[in-house]
Structure I
Amino acid sequence: MGELWLIKPLVYMNHSGIAVRALVDSTSLDVQRDLLIVVDDVALDPGRPRFRARGSAGSHNGLQSVEYTLGTRDYPRLRIGVGTAPPGVDLADWVLSEFDDPADEDAVLDVLPRLADGVAVWAREGIEMAMNRYNVPLDREE
């Protein structure tokens, strides 16, 4: 498998593409093969994972920044559901705050070991295999 780097940008999330671009420019990374962007996703139920080979940034400012600085939507990503903001709650406040419901927090924390395995599958076997193995309902047995 070789080296696997876990990098957390030290910039605001909506400027994270700057850090990704700097990483890509300073290495020989193939964006479509060697890069996996991991983000929260308010469109998915808490703890629900979604590996994708490419796609739209949607309303995610971090993915919009990455897409803009890389000049492409063609990079793998792992979205982890955090649930929808309640009516009247600002989206930025929602994703930056503690979970209101302990069950939602547990759902996210409980899926992390499984997703660590999913990231290892992505690194060894590629995004398609990770999608095939990990994009299933959480209550389904493997």
Structure II
Amino acid sequence: MHFRSEGVDPGRDGCRVPLPWAGASAPYGFGTDPEHEPWLPQPADWSSLTVEAEEADPQSMLRLYRDALAIRRTRDDLAGERLEWLELGAGVLAFRRGEHTASVTNFGPVPIALPAHRGEVLCSAPLEDGALPPDTTVWLEI
């Protein structure tokens, strides 16, 4: 859009850049020809956010999403449309899927106690003494 409008309309160029694939510096594996580098600059501190770096980090967002997708394919509870909202208090979004799976997200400022469950299937961050920290989601086996 920026080039087509001769610089008048930036379009979405200001909010999207090429994905960082690999390496320690821009363009992070997105093209190898220095004469044809991406026209949108990539932040200098993105080396820890490349696909290559996140694949190696068991706590990365990429690994979390890949694990979640793999779990969704194997759990019958997550294949259907059935959903039941659970009331766990202010700042908490919780629902049950199927007979054996619940999702709990803590949007509040302090850790919360989890409902009765048999185990954790997936968690976006470590639990704190069995409690769900702020800004964290857990899938529970119930």
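Here, each number is a calculation from the coordinates, and none is a lab measurement. What you see is a predicted model; the values in this text were computed from it and never measured. Cβ atoms are built from the backbone, for glycine too; each structure is taken alone.
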For mean count of other Cβ atoms within 10 Å over residues 16-23, which structure out of I, II has the highest calculated value? I
I have 5.3 for distance in nm of label points 7 Å out along Cα→Cβ at positions 8 and 128, calculated from one of the structures I, II. Which structure is it? II
Ranked by distance in nm of label points 7 Å out along Cα→Cβ at positions 24 and 48, which of I, II sits at the highest value? I
Thinking only about relative contact order in percent (Cα under 8 Å, 6 or more apart), which of I, II has the largest value? I
When distance in nm of label points 7 Å out along Cα→Cβ at positions 80 and 104 is compared over structures I, II, which one is greatest? II
Note: helix-only ellipticity at 222 nm (-39500 (n - 2.57) for each DSSP H run of 4 or more, over all residues; to 500) at -13000, derived from one of structures I, II, originates from structure I
Looking just at mean count of other Cβ atoms within 10 Å over residues 64-71, which of the labels I, II belongs to the structure with the highest value? I
Of the structures labelled I, II, one was used to calculate P(r) over Cα pairs in 5 Å bins from 0, in percent, giving 2, 9, 13, 14, 13, 11, 10, 11, 9, 6, 3, 1. Name it. II
Comparing distance in nm of label points 7 Å out along Cα→Cβ at positions 56 and 72 across I, II, which is largest? II
The value 3.6 for distance in nm of label points 7 Å out along Cα→Cβ at positions 96 and 120 was derived from one model only; which of I, II is it? I
